[in-house]
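Undergrad: Each structure below is given as structure tokens.
Readers should treat all values here as calculations from the given coordinates under stated rules, not as data from a laboratory. Values in this document were obtained by computation on a predicted structure and should not be read as measured data. Cβ atoms are built from the backbone, for glycine too; each structure is taken alone.
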Structure I
Amino acid sequence: MSASLKLRRQISLELEQLNLLLKRHSGLIEKCRTETPSIVEIDALAALLHSFYTGMENLFKRISVEIDGGAFKGEA
């Protein structure tokens with residue numbers, strides 16, 4: 001399998017996981033748009049945000065490894 005095909009599959013899988021995460025919590029997201037969230041909902045939203053951020057970070061790491069030959073380096 002070529003590197004570009006492998007990368008496309010990895011990106012596709014990561015995007016599927018991110019979409020599933022958002023679909024799974026869409027009710028909570030919609031509810032919190034119109035109502036003040038409870039402390040439990042805030043905690044759930046924080047966990048959702050953390051999971052989403054981690055998924056995006058994984059996506060960029062995969063791209064970096066395939067395109068640049070390695071993960072991010074340095075503080076920035």
Structure II
Amino acid sequence: MIIDLIQNRQDNEKNYNAKIFYNNVMQYYDIFSEIVSPIATALDSGEEEDIKIELIKYIINNDYNLKFINYILKVKWLNN
């Protein structure tokens with residue numbers, strides 16, 4: 001799920017590629033469209049802040065560890 005992508009990025013910071021992250025997010029779209037749709041929309045047409053907002057909402061709405069919020073805010077998602 002998306003949480004795994006966030007955690008993988010955190011664990012492999014130097015290997016992050018925005019296009020690969022986007023493609024991996026989109027692989028979940030058909031199965032979890034309700035969850036992925038806001039994130040996909042932000043990645044498609046939003047700016048950095050929009051992506052961060054949607055990723056944070058995802059963390060909160062799915063009761064994941066809030067420590068991920070600090071990481072989401074710390075990094076850029078559109079640029080390598």
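Undergrad: Given a value of 31 for relative contact order in percent (Cα under 8 Å, 6 or more apart), point me to the structure among I, II it was derived from. If you can, show how the numbers build up before the last one.
TA: Working: I: 42; II: 31.
Traced to structure II.
Undergrad: Quick check for you: by distance in nm of label points 7 Å out along Cα→Cβ at positions 1 and 17, which of I, II is greatest? List each step's numbers first, then the result.
TA: Values: I: 1.4; II: 2.7.
Evaluating distance in nm of label points 7 Å out along Cα→Cβ at positions 1 and 17 on every structure, the highest lands on II.
Undergrad: Here is a follow-up. From which structure (I, II) was volume of the Cα convex hull per residue in Å³ calculated, if the value obtained is 79? Show your work: numbers first, answer last.
TA: Numbers: I: 102; II: 79.
Answer for the origin of the read-out: II.
Undergrad: Okay, moving on. Comparing I, II, where is distance in nm of label points 7 Å out along Cα→Cβ at positions 9 and 33 highest?
TA: Details: I: 3.6; II: 2.4.
For this comparison of distance in nm of label points 7 Å out along Cα→Cβ at positions 9 and 33, the top structure is I.
Undergrad: Starting from the value -25000: which structure in I, II was helix-only ellipticity at 222 nm (-39500 (n - 2.57) for each DSSP H run of 4 or more, over all residues; to 500) calculated from? Spell out each step's value before the answer.
TA: Details: I: -25000; II: -21000.
Label of the source structure: I.
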